[in-house]
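Structures for review follow.
Since every read-out is calculated from the coordinates, none of them should be taken as a lab result. Values in this document were obtained by computation on a predicted structure and should not be read as measured data. Cβ atoms are built from the backbone, for glycine too; each structure is taken alone.
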Structure P
Amino acid sequence: MNQNTGKYLIFIGLAVILIGIIVYFFADKLNWLGRLPGDIRYEKGNTRIYFPVVTMIILSLLLNLAIYLVKKFL
């Protein structure tokens, strides 16, 4: 392993801790996440199918932005 791998592991750990703190303290305010317009939900009887299309697109954009910023500043 080289020194860059250590930096990436530290950053990933800090990001996980930050996400955990946000979810822990603001879980009641994040209930809209996963229920955005465009998320596909099908419920009939005992069958439930849920596919969060728009939520995954937004999360993908945020993760790509985070990765871009990490690569730019590290």
Structure Q
Amino acid sequence: MDLNLREAILYNIAQNNQEELEATISDAVQGGEEKMLPGLGVLFELIWKQSDTENKQHMIESLEHGVQQANTDQ
């Protein structure tokens, strides 16, 4: 069986509107389930590919801040 996880995730969200995409992300983040991580990775990949250099830099800065915050919360 050849399962392409990326294709399956994209297929499952192909018809989603903005509200549905936001709900998917919010549910995955709030739920904190490990099984949701691959899906979030695919969504991030889509965002990254569609972003210009300035937006990518902003995401990296946000990520850096989030990582630092997560480390101080532990």
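Please state which of the structures P, Q yields -21500 when helix-only ellipticity at 222 nm (-39500 (n - 2.57) for each DSSP H run of 4 or more, over all residues; to 500) is computed from it. Here the read-out was taken from P.
Quick one: FRET efficiency 1/(1 + (r/R0)^6) of positions 26 and 42 (r between Cβ atoms, R0 = 35 Å, to 0.05) came out at 1.00 when computed from one of P, Q, so which one is it? Going label by label, the one that fits is Q. Looking at structures P, Q, which one was semi-axes √(5λ) of the Cα gyration tensor in Å calculated from, given that it came out as 24, 17, 13? Of the options listed, only Q reproduces it.
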